[in-house]
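Student: Multiple structures follow.
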Structure 1
């Protein structure tokens with residue numbers, strides 16, 4: 001019988017040339033990576049990039065077309081049942097029963113995981129405390145806010161105290177305060193040695209991961225810490241443009257980009273500021289100002305800024 005001994009494994013998750021095809025469509029294309037024990041590892045990518053498909057293969061819910069993976073030393077494709085006793089999974093739909101109370105959902109999942117009666121009583125109290133659900137235990141799940149449902153779903157996913165936790169866009173549609181509180185819970189678990197693999201669309205959440213993989217059309221196009229990605233994967237430099245007429249400025253800059261008047265690699269609106277990616281910030285600051293002035297667009301400031309993770313992601317995808 002296989003023994004799970006996370007501390008003796010070189011990596012908690014190991015993936016080599018993992019590929020999944022659906023007919024002629026390649027959803028995941030020869031990706032390789034590893035995740036260490038207690039690491040918070042993020043997948044960042046648009047819809048259809050292959051994030052959920054990767055997680056489903058690591059959970060043993062999909063068989064890979066080729067390549068291999070190991071989670072806690074188990075092969076998910078052939079040792080699914082043995083592995084699943086040691087992993088937790090929270091999907092973006094939360095998979096809660098709306099017509100059950102919070103307490104009843106916890107009880108149901110505890111029984112599904114095979115917890116003893118004494119252990120379930122202990123874990124139920126711990127989960128209610130962790131999720132901040134004290135006083136809401138007997139509230140129908142349908143009547144809980146998005147943030148409470150999210151924390152309840154996380155509690156149900158970790159009832160059996162898994163060593164690895166897969167979170168698939170767990171904060172989609174949840175308000176910013178609840179998202180921040182949820183990430184506090186993630187790091188509480190990681191500090192206890194739980195390995196967390198999380199997919200997200202939110203750049204601010206990706207910044208909270210220790211390492212981030214960029215996925216695009218099934219390919220792993222970049223992988224490193226957020227800081228190192230900004231240092232190594234950004235093509236060009238970012239100028240932030242402040243103007244009282246950002247919509248008009250965007251049209252002028254996009255026209256210049258399309259015509260090749262200026263070598264703008266990317267132009268994007270960030271709130272009321274514009275980010276323009278140019279080969280050299282010092283060289284192109286004045287030409288940008290002159291271009292906008294000629295179109296009647298007042299500019300209050302143009303300054304170099306460090307790239308955001310979103311700037312880097314867009315640059316990596318284009319590359």
Structure 2
């Protein structure tokens with residue numbers, strides 16, 4: 001069923017909350033501090049059962065010096081640097097196995113698939129730990145370190161995602177002038193954040209993105225992961241204002257305002273996980289050229305394979321030599 005029945009209002013929706021006054025200064029300082037540490041990119045070819053794809057195990061230094069893992073997949077026999085898609089994973093998942101996620105490389109791109117720190121025990125495996133600090137939290141990562149934005153889990157993950165693009169640029173298989181970022185759900189939110197934090201991307205793909213308009217999402221859906229935040233505030237009744245203040249620095253809508261690369265979005269009107277109005281908040285705020293595909297009868301799966309085929313066509317157009 002439709003999660004929000006007034007579709008005209010859904011499509012026009014814009015975020016109501018104000019972004020933090022020091023939003024730009026905060027992220028400039030955060031990324032500058034992270035950049036002081038060397039990336040220390042390491043790459044090692046791995047054996048797999050694939051016959052027409054070469055796979056490499058990539059490691060780079062992310063936030064707080066953590067080794068972040070990734071897979072690099074390239075068409076076998078490629079001799080020149082390729083247009084590249086850096087992808088981020090949905091909530092609960094990790095980079096998976098070397099033989100998974102083959103759409104991008106099968107379409108002719110180099111594909112750097114970043115692991116997600118502290119996740120990867122739900123529906124795909126992960127190999128990157130997350131330490132971090134912070135106080136009490138609801139199971140999951142939505143409230144991990146929520147007491148202070150410098151300790152918040154997504155600060156570390158956003159830094160990892162930005163540095164994954166820097167790592168890609170150091171790989172000989174990658175054409176550094178033709179890099180796109182992409183992802184679905186949490187991965188889509190990360191792609192939007194990176195698009196707002198960098199000015200050197202060729203394109204952006206965000207399928208049914210998560211991490212958008214926290215203030216609205218937490219009020220209109222009972223679905224997790226947003227509901228982790230509600231569960232936390234149900235017990236910590238006096239912390240709602242401070243929680244939303246922390247989340248403001250990580251809302252992908254505010255990052256999308258600063259993005260300039262061409263973007264392809266998708267949204268599903270029956271999506272209880274990432275309600276359509278929250279996706280439209282990011283789409284309407286997006287600062288660069290943009291397009292969106294709306295799936296009227298789908299939930300959080302969005303357009304499935306049709307999402308992917310549309311995105312491949314979009315990226316082939318925007319990453320062409």
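Student: Comparing FRET efficiency 1/(1 + (r/R0)^6) of positions 63 and 135 (r between Cβ atoms, R0 = 30 Å, to 0.05) across structures 1, 2, which is largest?
Tutor: 2
Student: Now a separate question. Have a look at 1, 2 and say which one yields 0.10 for FRET efficiency 1/(1 + (r/R0)^6) of positions 127 and 279 (r between Cβ atoms, R0 = 35 Å, to 0.05), as calculated.
Tutor: Structure 1 accounts for this read-out.
Student: Next question, about the same structure. A value of 15.1 was computed for mean projected area of the Cα convex hull in nm²; which of 1, 2 is the source structure?
Tutor: Going through each structure in turn, the value belongs to 2.
Student: Please state which of the structures 1, 2 yields 1.00 when FRET efficiency 1/(1 + (r/R0)^6) of positions 87 and 311 (r between Cβ atoms, R0 = 35 Å, to 0.05) is computed from it.
Tutor: Working: 1: 0.55; 2: 1.00.
Traced to structure 2.
Throughout, read-outs are computed from the coordinates displayed, never taken from laboratory work. Worth saying up front: this structure is predicted, and the values here are computed from it rather than measured. Cβ atoms are built from the backbone, for glycine too; each structure is taken alone.
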